[in-house]
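Student: Right after this note come the structures.
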Structure 1
Amino acid sequence: MKTIFRLLFNNLNFKIIAVIMAIIIWILAVLFRTNKVSTVIPIQYTKLAGDLIVTDTNTHQVRVILEGRGSDFFKLIINKPEYRLNLSMAKFGTNQYRLIADEISVSSPIIVKSITPEYLEMKIDYLDSNKVDISVPHRYDSQKGIYITNIAVNDNVTLFGPEAQLRFIKEISTESLFISSYSAPEVERRLKIIPPDAKLFTTQPDSVTIIASIEKEETKTVENVPLKITAPARKKISILPDSAQITVRGPASIIEQLEKGDIKVILDLSRLEAGEHNLPAEIILPRSVFLVKCEPPLFEIKIQ
């Protein structure tokens, strides 16, 4: 054991220097040796006419094999290479380009040995613009007794994009609006617009101001709501009771004006056989109005 320790630690300073020298020699060999490196670089379009837009292409990047010394490749960490495709001669429709090494932004003495694919095909459309409507997806916590009853968008929005697709787009959305608690009857927010496809479409402006109307919840009980009955033909039917008491909740402005004619209580008896039955009713309510309970929960039905 002592012999092993003596071998390891005898002339320790000399051994450390030897290891450091070996590492330095290895680094120098890597830096000054000629290497081939395969990498993927993005394609950047240049000089495309202002009234045109690229709508589709078979690739957005190319794989290249670069040759150079190890020290030269360190420059690419800061100045990352890209393929600059000159589209000054591009026209409406399908265009094809042969990819050549001269369009790659790498500094000498690095050499581009190969490019894959060799050809790029793209479709080009006319760039157009159109006024569009804005919808605001929204959520609120009705369990906390708040409701969003109206959203007003105060800005006009222009959508820019390919002519062939733009003609079918009449409305786009913003990011979602979420209201978690009641603080004021109106809330003003600035929301980002979400284009249909961020690569093809842009908007002016890129965000809009909205004003959301917020209401507190109210509860109301509506009595003597008549039943709407679908019954089998030529059958004698009795139903107890013959009306319902419906308790609902919702925004104050809607609940205050709610009448029994706005509520539908439906009993579908068309598939029931003769005899006695206990059946719940189907309750149909106006938008933003929620059922709390129906009395009775079950109706007594006799069919003869």
Structure 2
Amino acid sequence: FKIISHLQDEQPALGLSHPDWLFEKWEQQWGREKAIRLLEWNNQPAPTYARLNQLNKETELLIKRWESEKVEAIPFDCDWARKGTIYQLRKHPKIETLQSFRDGLFYIQDPSTLLSINFLKPQSGQKILDLCAAPGGKTSLIADQINNHGEITSTDIHKSRLELIKENCKRLNITCVKIGLAEEILTNKENFFDRVLVDAPCTNSGVIRRRLDSRWRMNLNMKKSLAETQFKLLEKASYLTKPDGLIVYSTCSIEPEENELIVNQFLKKHPEWELECDRTLHPVEDHTDGAYSARLSKNTTKNPASSSSEQT
């Protein structure tokens, strides 16, 4: 144990099983103490969180149902989600075996994922696009917040993953969702939306404790490739948004290259858009998975740059 403790002190990346380059990067960004705490966090078991499905009237009885199903749950409150809607499941049988789960009373979802929908501000009656939507967690939360009144279009590039959205919508009694392949939605020039959520693919650096192999798959080439995809998705979203609409760009990454820098790059090319607000949830500080969200709106006083006036 002394040897392990020494390694963790002298060589944190080795002692806490992370790539050297990643620890060094985080140390430069946040300092040694915070970087080490993040490595330790990533090695801890990830808790299970449940978001209550407000579309199901029986949700009011869920706590009693959980007691009968031998589920031990405690509330998890945060400033970006409605109080009393998220619970940490401290003890529970296999989730799929719970009748309350099969009845659609809750959805398994980390609190960090709710930040983007808090920024999105979905309203009843709106047309809303959820890009990269599978398996449907954010789509279901949007439907919850507009009480099934509106039209949500949920897309993904893989047909098999669209089935996951369908399954979850059926279980959660969601009736306002249209599901389709991204290429079909993005190439339809008649589609315009009040709200667009770009939940972009990323390195998953904010959810390493849930995806243990992601720390070893991550590299600089991967980040560069993802950055190109992230920018293109954000740009596509801008062409599909109504003049008075909003875009929320989000990732489960804590890397500025995938978050603030992508948004800044987009704003530089598209000065007709402006940043309303953004936020990074850091595991060490916010006690959830890491995540980033930014809300963008059109500034009608500025003319779009000529280079961005046509879809590419």
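Bear in mind that the values in this text are calculations on the coordinates, not laboratory data. Computed from a prediction, not measured in an experiment: that's the story for all the values here. Cβ atoms are built from the backbone, for glycine too; each structure is taken alone.
Student: Once Rg/Rh (Cα atoms, Kirkwood Rh), for residues 132-235 alone is calculated for every structure in 1, 2, which label goes with the largest value? Could you put the intermediate results ahead of the total?
Tutor: Details: 1: 1.23; 2: 1.00.
Once Rg/Rh (Cα atoms, Kirkwood Rh), for residues 132-235 alone is worked out for each structure, 1 has the highest.
Student: One of 1, 2 was used to compute distance in nm of label points 7 Å out along Cα→Cβ at positions 188 and 268, and the result was 3.5. Which label is that?
Tutor: Working: 1: 4.9; 2: 3.5.
Answer for the origin of the read-out: 2.
Student: So, one more: Identify the structure, out of 1, 2, from whose coordinates FRET efficiency 1/(1 + (r/R0)^6) of positions 196 and 228 (r between Cβ atoms, R0 = 25 Å, to 0.05) was calculated to give 0.80. Write out the running numbers ahead of the final one.
Tutor: On the way: 1: 0.05; 2: 0.80.
Only one of 1, 2 returns 0.80 for FRET efficiency 1/(1 + (r/R0)^6) of positions 196 and 228 (r between Cβ atoms, R0 = 25 Å, to 0.05), namely 2.
Student: Match the computed value 1.77 of Cα Rg over 2.2 N^0.38 Å, for residues 60-179 alone to one of the structures 1, 2, and report its label.
Tutor: 1
Student: Comparing distance in nm of label points 7 Å out along Cα→Cβ at positions 116 and 244 across structures 1, 2, which is largest?
Tutor: Of structures 1, 2, the maximum of distance in nm of label points 7 Å out along Cα→Cβ at positions 116 and 244 occurs in 1.
Student: Using the calculated result 20, 25, 24, 20, 9, 1 for P(r) over Cα pairs in 20 Å bins from 0, in percent, pick out the matching structure from 1, 2.
Tutor: Going label by label, the one that fits is 1.
Student: Comparing 1, 2, where is FRET efficiency 1/(1 + (r/R0)^6) of positions 52 and 292 (r between Cβ atoms, R0 = 35 Å, to 0.05) highest?
Tutor: Once FRET efficiency 1/(1 + (r/R0)^6) of positions 52 and 292 (r between Cβ atoms, R0 = 35 Å, to 0.05) is worked out for each structure, 2 has the highest.
Student: One of 1, 2 was used to compute distance in nm of label points 7 Å out along Cα→Cβ at positions 92 and 220, and the answer was 5.7. Which one was it?
Tutor: 1
Student: If helix-only ellipticity at 222 nm (-39500 (n - 2.57) for each DSSP H run of 4 or more, over all residues; to 500) is computed to be -10500, which of 1, 2 is the source?
Tutor: 2
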